[in-house]
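Colleague: What follows is a set of structures for review.
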Structure P
Amino acid sequence: MTQIYPQTSTPSQIKPLEQPSEWLYAFWKFSRPHTIVGTSLSVLALYLITVATTSSHVTIQSIEQLLGALLSCLCGNVYIVGLNQLEDVEIDLINKPHLPIAAGEFSRRQAQLIVAVTGILALLLAGWLGIWLFLMVSVSLAIGTAYSLPPIRLKRFPFWAALCIFSVRGAIVNLGLFLHFSDCLSEAVPFPPAPVWALTLFIVVFTFAIAIFKDIPDMEGDKQYNITTFTIELGQQAVFNLARWVITVCYLGMLVAGIFWLPASVNPVFLGVSHLGLLGILWWRSWSVDLQDKIAIAQFYQFIWKLFFIEYLIFPAACLL
C-alpha cells in the first residue's frame, strides 16, 4: 500500500557558497561532526588497545596503517550519514533545518556526488590496506545503506534501527579494527583478548542508549513521516529514563569487569574511579533536562556523545597503565 506523506515545504533555494571556508563548513555539517569525532576516537583507541594487549611496538608501518584506516573509516562515515540526509530531506526540514541539503547549501546532486565518492574511497582504501579492514568497512556500509535507503529503509522500525546503529558502532567496528591492527602490528590474533570484548560489549550497550535517545528531539518530524521510533511508541520520559539506566548499567558493568575479569589487563583502580565519576556526572546533568525544551534535549544528547568519546580515551589509558 502506498504511503501518503503530509505536504511540506521544499528545501531552500540553493545558496551559492562563494568562499572555500563556507563550503568546508557545510561539508563539516554534512559529515555530522559528533559521528566523525566518535569514529576517529574509536580507530585511535583500538590501535592503542592492540598495542597494549599484543605487546607490539609502534612502527612507521603501523602508523601508516592507523592513518589509512582512519581515512577509510571517515570516508565510510560520511557515506553513511550523507546517504541518510539524502533520504531524509523532508524530515530534516522539520527536525534539522540547519543541515546542508535542507538549508540549501548543497544541492541533491552535490550531496549524491559526495556520498558516491566517499563510499568508493572507503572501499578502495580498505581493500588496499587489509582484508579485515575491507570486511569491516564493507559490512558497515551495507548496513548503513539498508538503514536509510528504500525499499528496505530499516530506520522505519525501532528495533532494526537500533540494531543497525549498535551493531556497527559496537561489534563490527571494534572487532574489525582490532583484527586489522593485530594483523599489521604482529602476527594475526585468532581471537580478540578480554579487553577488546569488554570494550565491545560496553560500546554495544552504550550505543543502544544513543540509538533510542537520538529520536527524542526528532519526534515531530518522525511522526509526520511515519517513522516509528521508541520515543513515539513509549513516550519521551520513558525513553529518557531507559537511556539513563542503560548507560548506568554500562558504567557499573565496566567497574565490575575491571575488578573481576580484567585485573591483569587494565588498571582496575583507574577504570573504576573514572567510571564512577562519569556516572555521577551523568545523573547530576540529567536532573536539569526539561523534556519540553527541544534545545535542552539536543544538548543532553550531545553530552551523551561526549561520554561516548571519553570512553575511547579512558579504556585505552587503563590498558596502557
Structure Q
Amino acid sequence: MSQSFQNSPLPRKPVQSYFHWLYAFWKFSRPHTIIGTSLSVLGLYFIAIAINNPTDSLFPFGYAHGKFTPYSLLPVLGTWIACLCGNVYIVGLNQLEDVDIDKINKPHLPLASGEFSQQTGQLIVALTGILALVVAWLTGPFLFGMVAISLSIGSAYSLPPIRLKQFPFWAALCISSVRGTIVNLGLYLHYSWVLKQSQVIPPVVWVLTLFILVFTFAIAIFKDIPDMEGDRLYNISTFTIKLGSQAVFNLALWVITACYLGIILVGVLHVASVNPIFVVITHLALLFWMWLRSLAVDLQDKSAIAQFYQFIWKLFFLEYLIFPIACLLA
C-alpha cells in the first residue's frame, strides 16, 4: 500500500440523525476515559466520606439517620460535570491534532471517519474546555485548580509547538501525572473542603495516588502498541517504536504487577486505613487474572492487543470500586 493512499482522506460519512450524532459524540469522548473519570470522581467521594465522617460512612449519598445531611450529592454532581467536560476537552484536542494519524491507527473515531467535521470538533473542544473551568470555579477552589492544571497539561500534550506526545517519557508522564497525582489529590482536597474537614492528605489517599500513578504509566506505554504503524509514519516517537512491542508489553505487565504487590503489602503491613483481608484477596485475584489473560495475547494481532488494552482499563476501573470499599470496611 503506498504512503499517498494511506494519507488520503477517508470518504466523508457525516452523521445522519440526532441519535447517530450522539453516538459519534460518545466515540469522540473516548468512553473508557469517561468511565475512568466518573469512577474516580465517585471513588474519591466514598474515600473522603469514609475518612472524614466514619459514623455515616455507609450513607455517602446524603441520607442518614432519617434525615438529609450536608453531604449531599450536589458537590459530586458539579465535580462530575466539570471533570467530564475536562476529559472531553483533553481527548478531543488530541483527536483534532491527530486526524491523519487516526486515519491509520483509529479510523473509527468521528474526525478520522468524517462523521464530525474539523469545525464540529473544534466547537466541542472549545465549549467543553470553557464549561469545565466555569463549573469547577463555581464548585470550589481545589476543583478549579485541579481542572485548570489538568487542561494545561492536556493542551501541552497535544498542541504544537510543545506537543509532549512526541517524546515517550514526557508523554507517559503527562498521562500518569494527571490520572494518578492531580486527579486523586485534587479530588480528595476538594471533597475535604466541601465537607469542611482538614485538607491534610491521609496515608490511604497517598497509597491510592501512588498506585494509580504507576498503573497509568503502564496504560500510557501500552496504548501505543497497536498504534505503531501510524506513529512511525508520522514520526511520533514512542516506547513501542524504540523498544519493540514485546518489550513494552512485558514492561507494562510487570509495572502493573508491582502495583498489585505494593498494595497487597500495604494491606499486610496495615500502612493505611483499609480492610487488609479484602485488599489482599481482591488484588491477588486481579493479579492472577491479568497474567492468565496475558498468556493468550498475540502481539501480531492488532485486535487482540486492543482487547487486552481495554482489559487493562477494566482493571483500572475496578480499583476505584475496590479501594473505596476497602476504606468503608476498615
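Colleague: Could you tell me which structure in P, Q was used to calculate distance in nm of label points 7 Å out along Cα→Cβ at positions 116 and 284 as 5.2?
Modeller: On the way: P: 5.2; Q: 4.5.
The read-out comes from structure P.
Colleague: With Rg and Dmax of the Cα atoms in Å derived from the coordinates and found to be 20.1, 60, which of P, Q does the value describe?
Modeller: Values: P: 20.1, 60; Q: 20.6, 70.
Going through each structure in turn, the value belongs to P.
Only the coordinates and a few stated rules stand behind these numbers; no lab work does. Nothing here was measured: the structure is a model prediction, and the numbers come from that model. Cβ atoms are built from the backbone, for glycine too; each structure is taken alone.
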